[in-house]
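Derivation of every value follows stated rules applied to the coordinates shown; laboratory data play no part. All figures in this text were calculated on a predicted structure; none of them were measured in a lab. Cβ atoms are built from the backbone, for glycine too; each structure is taken alone.
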Structure 1
């Protein structure tokens, strides 16, 4: 049986500390922000939802290009946590969409809260406390966008900026 610390090390090694996924996710947020600013909220929402489905496969391709396996060991007990976090996130997306039907400006803040919550589980998955900071930053941004009554594009842009910053930090950390 793999120890807890070894399981976290396996996840960090296989997935480059999760950095690739964070940067790919940031890119999806960025596309959504551009669409919200230049086109429509509906197109921006569709971009985040459709682009979100591509985050894992694109991040695995990126991880492999960077020389990592992109696959954890079969006996890694943390695989269930990764799957559970994904299911929880998928179940929260309809709530974000429902919020947007009431007030379209609430979709991206709801998604910031959802993804922020998901990153809290990544702190356990990878054994990196820095994921707490990223999750908190996303959640606080979501709250700020609502309280300050910011436009639709602001929520998506906040997600992009926070995740690009955090992704860069993770890449630097993983290279050490």
Structure 2
């Protein structure tokens, strides 16, 4: 019963007014962003691309992104409970929008160069969000470390795919 939890005495006073059950919409928001990936599946186009030797097998992406989106939702909720609608929360939403944009650009439009630009911007925003989250809540910041590592890897992979498949 998340809604009936006692307020944490270490939290700022107004944080106890932000309900624990609000974790659910924060996690749902992250998975909503992930739905664009479902709407733009890799398909034959992606299968036909030349891939670098470090390209993970396709089955890796689903479990990794599931864990990352769950961690992102928990982190955002923890920070939102502390600061409400302030800069760290808005940074989170901005990076989530870029995250959602990548699949339509890469898989939908087949624009590998533009997708790399989206990812480079995403890496920067994730790093800024991690830093802002870390200042407010160490666990929330720590939950963003694997996400930053993965999107950084995704940028390297995207750049390699672009180089290998340039017309």
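Identify the structure, out of 1, 2, from whose coordinates volume of the Cα convex hull per residue in Å³ was calculated to give 106. The read-out comes from structure 2. Computing mean count of other Cβ atoms within 10 Å over residues 75-82 gives 24.5 for which of 1, 2? Source structure for this number: 2.
So if we calculate relative contact order in percent (Cα under 8 Å, 6 or more apart) for every structure here (1, 2), which label has the highest result?
On the way: 1: 34; 2: 28.
Evaluating relative contact order in percent (Cα under 8 Å, 6 or more apart) on every structure, the highest lands on 1.
Of structures 1, 2, which gives -24000 when helix-only ellipticity at 222 nm (-39500 (n - 2.57) for each DSSP H run of 4 or more, over all residues; to 500) is computed from the coordinates? Among 1, 2, the structure yielding -24000 for helix-only ellipticity at 222 nm (-39500 (n - 2.57) for each DSSP H run of 4 or more, over all residues; to 500) is 2.
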